[in-house]
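K.L.:
Next up: some structures, all given as structure tokens.
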Structure I
Amino acid sequence: MDNTVEREAMFYDQLEDQQVRCLLCPHCCLLKVGEIGTCRGRKNISGKLIAINYGKTMGISLDPIEKKPLYHYRPGSQILSLGPNSCNFSCFYCQNYDSSQISCPTGYISPEQLYNLVLEHSYQNYKQVAFTYTEPFTWYEYIYDFAKIAKDTDIVMVTNGYINPVPLKELMPNIRAMNIDLKSIRNEFYVKYCNGGLETVKQTIITAYNFGIHIELTNLLIPTLNDSDEDIKDLIDFVASVSIDIPLHFSAYYPAYKSNIPPTPSRIVLRACQLAKEKLSYVYAGNIWSDEFKETYCPKCHNLVISAQRRIVGIDDKGQCNNCSYKIYGVF
């Protein structure tokens, strides 16, 4: 495969002495010739910012949509999934550090080749692809170019939401759904543990939701760091301030990368779900052994609408509860 494709980055300033400043995310990396940005996906080559990760994927899989996790977006469907070997965060507890925090083998796939694969694996005539696994916004130019030739394909982003407003707004018309990782409701958490910032993530959530993109959120609960009742309640309050209909997924952390904090007890995940259910319409418990908070019920009449196996059992072809006609948030 050709791994030498060079694509000039879209958002950067050229400065004196051949320096460049990347403007894709709030890091705004200032790079001399030969230097690589925080995300490891952009490099100053001869005074130009080049997307050196362009089209280089760690692999391609056909995943259940629920793996993203997206529970209200075409439940039960399969989606072609791929991602770059790059991330603009450096979370010390990263759950997939071997693909996001360190270099790993990749192979090149052109936007045209990817589109052909999407056509081959379309689901019930729906063409959809997920940019996921690491941080897809660090693959900005590749996704942008793919979207131009695949206007009939629904793009899903599984992201940390750490992107500047201008590039976000330019790409949003091409995005159908997003799962955004809301790591904590405390900016100190983002600064100390992720090398990031909370406000940008919050604005990405608000902007994307108001634009009409289907949004679901995930919060990884880490013992002693973001799992107190106060942290959880404040996070829930923020989500509710955007919309009580945004599905919120709580998941358990496991020791990984540079962290040896013990795993999250299931009771903490269930406690978070119970608190969230007091204010939000749709709350889910991920990656724990429990039957609770797996199903989807109508917020109005409590009719079962999506089973624990993610089969639609109570939604009509208008996206409404078939018992009371309440509009269920999602893409069905």
Structure II
Amino acid sequence: MKPSVADPIAFIPLQEVGCERIDTTDSTFRITTADGIDELCLSIRTLGLLTPPILQAAGGAYRVVSGFRRIAACRRLGRAEIPARLLGPEASPLLTARLAIADNTGQRALNLIEQARAIRLLAAVLPADDALGQALGSLGLSSNSALAQKIGLLAGLPAVIQEGVLAETLSLAMALELGGMPAEDGVLLAHLFGELKPSLNKQREITTLATEIALRDGIDLVTLFSSHPLAGIRSAPEMDRNRKIREIRILLHQKRYPELSRFEGRVAEALRQLKLGPGLSVTPPRHFEAPTWTVTLAFDSTAALRDAHCALARLIDDPALERILKKTDF
């Protein structure tokens, strides 16, 4: 039976270490994405350091295996020395990784980026014949190997995409899609989605339209979104984000399907000329890909319903409707 992560802890010596000897710039074992230490400072000032960090000797200094925020809090409090558990340089990389991960999973549920860091850290040192899912499960993470491999990819993506995942403006699937693009294109869309916060479906629509336009025209997305009027929409101070999203989607659709867009405009104008009234609206099929149109009656009284019904009767008898449906002479 393999020893548990907790078993070796009792054998790791606890010593006082000078804070100046701790190298917090080495982020090899950093799992946490949190930066704030105010509450931690208050706790340490009041109760002391309840859980000593784990350090590993590296040259003449110590690198952090766990406890980055605790060390930062102690430094802010002016502590010259702190108690820490010390690993020698000969410590197994697998043990060291497991200790770093377990210290974090034992405190809280990890967000996606923290999971990605943990997965990448463990996968790099796990023996080839060990199952990644089982190893993660023993440390309090999901044992689904396929999902873990996808999550692990997040740790290698540009910072702005990771920030989008943390802010929940990007899903795992969208983050991976942006990460698979040329770096500048993925970063541009990540910034755009971070600014405007469109829904996942609208993110997919914008991404698909933009990449298809760029491929057709032989340009990159940076060039596309720097062109007029797209650049002006994004920077327009008078537009709220919902209007910007709508205008960007409309413009991309027009650029991607210019003939269809012109036809949609003619249909819209023909429908306006029918003067249907406030209680009746006619909606063509999206992109005219299906044959079915939609008629909507809106009313707040029987009189309003009667008016809408009369308007519908007039519409059915109007020859212009037949021409619209047949897409001729309008």
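No lab work stands behind these numbers, since they all come straight from the coordinates. Quick caveat, the model's predicted, so the values are computed rather than measured. Cβ atoms are built from the backbone, for glycine too; each structure is taken alone.
K.L.:
One of I, II was used to compute distance in nm of label points 7 Å out along Cα→Cβ at positions 51 and 91, and the result was 2.4. Which label is that?
P.N.:
Matching structure: I.
K.L.:
Looking at mean projected area of the Cα convex hull in nm², point out which structure of I, II has the largest value.
P.N.:
Once mean projected area of the Cα convex hull in nm² is tallied for I, II, the winner is II.
K.L.:
From I, II, which structure was mean count of other Cβ atoms within 10 Å over residues 155-162 = 17.9 calculated on? Can you show the working numbers first?
P.N.:
On the way: I: 25.0; II: 17.9.
This value belongs to structure II.
K.L.:
Let me ask you something else. If distance in nm of label points 7 Å out along Cα→Cβ at positions 59 and 171 is calculated from each of I, II, which structure is the one that comes out at 2.3?
P.N.:
The correct label is I.
K.L.:
Supply the structure label, taken from I, II, corresponding to Cα extents along the principal axes in Å, for residues 83-146 alone with the calculated value 36, 29, 17.
P.N.:
It was calculated from structure II.
K.L.:
With mean count of other Cβ atoms within 10 Å over residues 75-82 derived from the coordinates and found to be 14.1, which of I, II does the value describe? Let's see the in-between values first.
P.N.:
Numbers: I: 20.8; II: 14.1.
Going label by label, the one that fits is II.
K.L.:
If helix-only ellipticity at 222 nm (-39500 (n - 2.57) for each DSSP H run of 4 or more, over all residues; to 500) computes to -16500, which of I, II did it come from?
P.N.:
Here the read-out was taken from II.
K.L.:
Hey, another quick one. Can you say which of I, II returns 13 when relative contact order in percent (Cα under 8 Å, 6 or more apart) is computed?
P.N.:
Values: I: 13; II: 10.
Value 13 for relative contact order in percent (Cα under 8 Å, 6 or more apart) corresponds to I out of I, II.
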